[in-house]
Structure 1
Amino acid sequence: MRRHLFIFSIFITILILPFSSVYAVKATILPIKPIKILLVPGHDSEVWGAQYGNMKEATMTLALATQIYNILKKDKRFEVYITRDDTSLSGYTKEFADFFTQKDAILAFEENAKKLIQEKISSGNFVTKENPPHHSVTEDISLRLYGFNKWADENKMDAMVHIHFNDYPRPNAWTIGKYKGFVIYFPDGQLPNSKESTGLAADIYTQLHKKYSTSTYPPEAGGLIPDQKLIAIGANGTLDASVRSVLIEYSYIYEKKFRTKSTRLQAYKDMAQLTATGIKNYFK
């Protein structure tokens, strides 16, 4: 009896071995699609954004974005890109410095998007809404923002995260303002990339809110704000539905935690870790 069982087990093994091998090989060769993330540290060395004392927003956003970049790069699921670094004269990575030379193509991309959205507004298929007030941008900055969107669409980014620090009009750069807290902007529900962006914004918000309070500025109450005017998150439908986009104002630039180097560096570290965790949680 034992002899028969032994022979039968060998027969079964021989029978199923080729099939199990095939399935094992197939399992090992299936490609794993990377999650592509674009980090956009706000402003640059020419237009540096907000300022408190000697601190410039562009310097702060680059420091924070670089830490987020380094955290995500360690996770092999992610393929991470960043628009600026401190290794080039222009401030932009070579990839983006080269891309901005395509000025005519970017302008055509912008004009076509504006034309299409106006047609939707005229036909009643897109309803304009009141948005929180934003600073107007120069033609050069507008070109760069639309350029980021064009690049993100063409390179099939899964997410684009814009990194900023907030401000409010003050008498001078050394004055401490009256508002504080963070806010995350995501695309209005009528924009193509709204649905997925909303989820990403919520996951990052959940993490940041563990340590930081939301903005006390009334139009930013609640800390999660849909918007249809910010170019960065896809105004005029310039981002594909698959490109999740959020703009994070991490704090007001004059807040206490940024006034000394040690507390500022700790804030960058904490904010970077919380943001990266939010991104990772969303893509689980």
Structure 2
Amino acid sequence: MTHLVDWRPVRRGLTRRSLAEASLVLTAMDIENRVEHDAFDWRLVVRPEQASEAVRQLEQYSLENRAADVHPMLVRSIDSGWPGVLGFIAVIWMIPALQSEQAFGWQWLAIGRNEAGAVASGEWWRAITALTLHGDIAHILGNSVFGALFGLFVGRYLGSGLGWLLILLAGTVGNLLNAWLRPDEFRSIGASTATFAALAIGGAFVYRRGYFKGRGLRRSLAPIFAGIAMLSFTGVGGENTDVIAHFTGFAAGLGFGWLAAEFRLDEINQQQQLWCGLAALSIVALAWLLAGASI
């Protein structure tokens, strides 16, 4: 019998099975071979005089059987995304105007901010109204820019109506989670919870729909990683930044985006998109009516 040292390795693998196909190729080409276990792995070996031919045959086989390049799916746009963005901007700038005028005699900040104790007592609408309140011009400008940017893509993928309805719901869930995690005296305002929910919805939807499928595991996860990176870069700085709200909003957005990928968007027409958008506005209006009625 020829000893192992007389044979030349032409391929290595972690398991015997990983070398089975290559062994069959060489056998088909009448190249004597065997799979042997080495100290740390398995190796496919041939006689020294056949090593060069074995390598050539395996390389040729790999070239001929290389999987055809998988072309990534194109992300389908439902609409431009701008109707939803304009609606978002209108709402978060209209509320401060009403607040400054103390419209209806309301103390808008007091009745609308997210208060953990009040939410726990049943004033769930604060999780919605707080999304429309801001502390100063820098606060509202920042949320306007990032909310418009992240929401624009959600509107394009899902439609402005459905997209912004999901953003509102995810932002609300994020605020409810934030209130649940905080002590009773905790208070917060701002649309950033919904803004980071929008970021996560877009990433989860694109990943779940497989728009990066065929580009390898790391690239297929790129939408999720990009969202996490953006959250880390923009959502954890600043003296008054509510980091927990950003993370709860992002987490809620991941869930809503994952579910949205299962929707049959082709069956949702423009009129239904409009109804979804009106539903989002109605939810905000209802929340403020409940807030006003609670005085």
Starting from the value -0.47, -0.88, -1.16, -1.48: which structure in 1, 2 was log10 I(q)/I(0) by the Debye sum over Cα atoms at q = 0.09, 0.13, 0.15, 0.17 Å⁻¹ calculated from?
1
Mean count of other Cβ atoms within 10 Å over residues 46-53 - structure with the largest value, from 1, 2:
1
When relative contact order in percent (Cα under 8 Å, 6 or more apart) is calculated for each of the structures 1, 2, which structure yields the highest value?
1
Of the structures 1, 2, the one that -19000 was derived from, the read-out being helix-only ellipticity at 222 nm (-39500 (n - 2.57) for each DSSP H run of 4 or more, over all residues; to 500)
2
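Each reported figure results from applying straightforward, stated rules to the coordinates on display, with no laboratory input. What you see is a predicted model; the values in this text were computed from it and never measured. Cβ atoms are built from the backbone, for glycine too; each structure is taken alone.
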